[in-house]
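Nothing in this text is a laboratory measurement; each read-out follows from the coordinates by a stated rule. The model shown is predicted, which means the values in this text are computed figures rather than measured ones.
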Structure P
């Protein structure tokens, strides 16, 4: 008498292919209830159907095989929920990045044909409360969030919008000097916060509206304007966060001024 359901019968009951079931066996996720030592045939039981279906659902969500094994190995529902929630969070982050990339691509494929509103102005020298670091481009957002939280904790009153300075090397080599700051009447030294003298500079500036997901498109349009109308000079790109998440949680209301250092030309 055979030892249970053949792999073909089990495949029919679970809607999993024989090839998939073999792969699950080889990876240790779902081992057959018995294997005939003579023929090598795999046999399963009806009690293994729920496990097979759980594995199938998790794999549909792209849960890695190693994590599927962890989920199946624990009997603690809280641990299972935590493992699954962690993967869902990663899926959501990936979905957000995909949506942002699609939005940016749509802007590039259907560019704004209107004139870009650019102001050329002189920015006076001033002293601010700042945090400075050398950062990999992939870590800029996380570094910025931490630095701005620390700045907000040190600088109580608001004398103007916060800003940032991003050296060219950050974009050309993937690693460079980054500064975030807040205006302050008497900048303190506390933790990473230090007084910083910002030199006078002339900027060609425009405003990016909304999230930073497609801010590179605005950067590109401003850069093209600078090439045509001014003389770019070496120096960090300036950002001023006129309206940001700390002012309004609605991304549609966010306003980021981008300033490109220039040497002003006549006319």
Structure Q
């Protein structure tokens, strides 16, 4: 099983640590694209900070993020599971997982990244700012750059198991399942039910996804089909509705009513 997470916009910048080593990251087939994007991002932020603010969609008070990006090649790094922050990662809380669950996370969890494609929890990365819908000078769309190369890295990570796809729509554009693997893809959507109506609410969506990943890692469940995943989530306490299989995967709706 491979659980594919979205990244977080917010990141904790390491205060100390070795500089970035692209060759040391998991999924080495992505190294060339990682290097191209890193060079484009750091060059933009170093040579044209005003344009970088626009390209990165930053506000006037966020210019420090341009300076941070300019120094990524030499910035200190830390484990990805310590760099990514936000609602989903707070709910997952890698640091307090049991030893067995942390071992499972090493092989079963990957985070989608605009700069690195996908990273594993133990990959050492710097804090960076690059949204999934950005376009970099000389490269073009970040999503387009990854769409050409990311598929093999994801399917290698799946092996013969299930892909649990928790990405947001922005990062889903980096790679879409092909027909041959779609039967082994479960896309999870979280719906908030209130007053008889169901909506997607960002906070509940992210927090519930984090709790789901934590529960699966602690439980040790290793479902191999979308239906088996739905059974495991039901057993773990969630209300799950399973959609019809499609060539791109099967959608699982997790319905929450928390306030």
Structure R
């Protein structure tokens, strides 16, 4: 359930393109999946000669550079294995951030300053003015079907729920394609005040027969309904070639679901 004495006052969320957003919460500053590289192609690991086709293509620059962010206290990293969630500039930024929360595997790979959270595992963070923020790792599946069939292909992914006395409940989905998991999260934490939902309907013909590997726009609207979200800030729907739906599709889907008043496209840059 949401924290007692919760305020429903909305806080600004700055979006930078792709999955990257910055927000202040309880006196700490949180950054999601940092991606600040210039547009360009990414190749398979080990393809140093770039002999094969690119596996990912970034199509637009971020709306800000790491130097423009100011202080970042915590990075909420849904996974470290894909450059559209953590690119070279993002990795460099982690060295200047006191804490990165991510998957258990990512916690091992990233080393000092990183902590992996298993499903439903929580960490308490001290607030500057007293009190604490609880960050809970919540499940996510980066593709269709059951986790055991997906994770060997796309890897571990984690989402996050932030709570605290007198604070709104915030859900950061990460690269999740499962509405069944959204239902589990809603059962434990709903209603949610702000949901930062990764969308974009990404697909690859060579993966899972072209099935969705993250929510599409209609599913994002359904996730908002399931969560009872008072506000949805969508991310992960622009700046990359593998996203098949963007802003227009999100607006149309939320309008069709009668949830247009809950859609907040964030403060750019």
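Structures compared: P, Q, R; top value of relative contact order in percent (Cα under 8 Å, 6 or more apart), i.e. the largest, recorded for Q. Assign the value -5500, calculated as helix-only ellipticity at 222 nm (-39500 (n - 2.57) for each DSSP H run of 4 or more, over all residues; to 500), to the correct structure from P, Q, R. It traces back to R.
Identify which of structures P, Q, R gives the largest calculated value of mean projected area of the Cα convex hull in nm².
Values: P: 21.6; Q: 14.1; R: 13.3.
Evaluating mean projected area of the Cα convex hull in nm² on every structure, the highest lands on P.
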